[in-house]
Structure I
Amino acid sequence: MLTHKGTQTIKTERLILRRFAIDDAQMMYDNWAKDKRVTKYMTWEPHASVEITAEKLSEWVSSYQNENYYHWGIEFNSKLIGSIGVMEVSDRNSNGCIGYCIGYDYWGNGIMTEALSAVLKYMFEEVNMHRLAAYHDVENIGSGKVMEKAGMIFEGVDRESMIRIDGSYADMRCYGILKREWEEKKRTQK
């Protein structure tokens, strides 16, 4: 059974994962939402204006009233540089699906692996999830490396299961991790 706690602040060695605020619009827009390199493998187009970003933030902020809503802004060196969230939360099955994105200037520095690991810990230890999954476009190899480094296990490919922004179908690689696997990983790291 899940113990919903909503989006609570999580601190790691380098990051603060926190709720978004409406006044984050300019940082979000500048640091990742308008960047075609970041949105290339996402399901949404780059934002054409900061007003579009503000509208999206307004939706997210209003969702924080729900205890089963999990969506964090990733703050690094006092800058908002990305987002990570758990979607498709199933109370019946005690599982969910993680999605994330981060500004191009921050790729390849282990930041997303650190954020993903922190969210896995929170969802398993605080919310009592049984299983968490994540998907990435087969062409987005870096995202798969993030999942592997965080301890997630490759489970298979969902063929042509997502339409890219350009209209082509993408094969999606699925990674997952069970709570017992997370706990075993923690034990072996001590």
Structure II
Amino acid sequence: MEIDPNDAIGDSAKEQQSRLNALVAITVALLATFIGVCKVKDDNIVQAMQQAQADKIDHWAWYQAIHVREQVLSDQLALLRVEKAVGDPAHQPDYDKEIAATEGRLHHETEHKDQIGAQAKADQDRYDSLNYKDDQFDLSDAMMALAISLLAITALVQKRWLYSVALIPASIGLLMGLAGLFGWHIHSDLIAGLLS
């Protein structure tokens, strides 16, 4: 005759164990669903961050190219002024015309460089804004994983107080996930720094 360990447990204890297991299962299912929703949003944010980073790199590269053109025009302008000063007086109007044209191109390049620099800075600002939300989702993921681990242990050891402990990181994860979804300004620089 085999002994079933469940026979030693009274009906009341079995009922409590069953309720706790059901509570753990429902909580895990809800947390997993919330994690899935947050994951979709976080993946979209990561893609937007990658695009902002690529745009920033492109704009800074373009900024450097314009800077080189600006320097070449500046050197050309200086050379034209020297040539005008030592050149034949009969060609002075030609030098004046070329100097004015070069000054115009130089002014245009300088303005264009400033615009491209502003775009690169805007790309960095966009990246930083998206990174803030990404940190919120990362913190949510970490807290939810901790909560699910505690819930798994709760199911194994059948301690109701451990279920209550698991709700602490679950609540923090829920709060951070909602903050990321709805754009709330809740952020932990300390924890985000540790997770970075």
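A few points about this structure:
- Read-out helix-only ellipticity at 222 nm (-39500 (n - 2.57) for each DSSP H run of 4 or more, over all residues; to 500), computed value -8500, structure in I, II: I
- Test item: mean count of other Cβ atoms within 10 Å over residues 81-88 calculated as 20.0, pick one of I, II: I
- Answer label among I, II for the case where P(r) over Cα pairs in 10 Å bins from 0, in percent, calculated from the coordinates, equals 9, 36, 40, 15, 1: I
- Comparison across structures I, II (criterion: distance in nm of label points 7 Å out along Cα→Cβ at positions 25 and 121) gives the highest value for II.
- For 3.8 (distance in nm of label points 7 Å out along Cα→Cβ at positions 33 and 153, calculated) the corresponding structure among I, II: I
- Of the structures I, II, the one that 3.6 was derived from, the read-out being distance in nm of label points 7 Å out along Cα→Cβ at positions 65 and 105: I
- For Rg and Dmax of the Cα atoms in Å, for residues 17-128 alone computed as 29.4, 106, the structure of I, II it came from: II
- When relative contact order in percent (Cα under 8 Å, 6 or more apart) is computed for each of I, II, the largest belongs to: II
Taken together, the values in this text are just the output of simple stated rules run on the coordinates, not laboratory data. It should be emphasised that the depicted structure is a prediction, and the values quoted were computed from it without experimental measurement. Cβ atoms are built from the backbone, for glycine too; each structure is taken alone.
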